[in-house]
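Structures are listed in the sections that come next.
All of the numbers you see were taken from the coordinates with simple rules; none came from a lab. Just so we're clear, the structure is a prediction, and the values are computed from it rather than from any experiment.
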Structure I
Amino acid sequence: MAISHAILAALLDSACSGYDLSMQFAGTVGFFWHATQQQIYRALSKLEE
């Protein structure tokens, strides 16, 4: 699964910032998939395009 898919799945529930997404990742899938804030923001900008 690509990080963009995980972000889109997280955004289905509600709109949130990149920081909020990183906190969600840390609390839910962080024990097996660590996504840095840089990765999240990079993916968000690509999704926005």
Structure II
Amino acid sequence: MGAGRAATFLNVQPFVALLLSWLILDEPVHAYHVAGATRVIAGAWLTTHR
């Protein structure tokens, strides 16, 4: 995979924690969480997509 591509996915890690906290602990998810996750995931997709 390479170090550059792997580093891109480290930015997605907080949103995986958000998803797990929502599923396991029933924490609330707000609009700013969704907006931030959408932008980070879009950025990760743009950097890895050819």
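When helix-only ellipticity at 222 nm (-39500 (n - 2.57) for each DSSP H run of 4 or more, over all residues; to 500) is computed for each of I, II, the one that comes out at -24500 is II.
Which of I, II yields 9.7, 30 for Rg and Dmax of the Cα atoms in Å, as computed? Corresponding structure: I.
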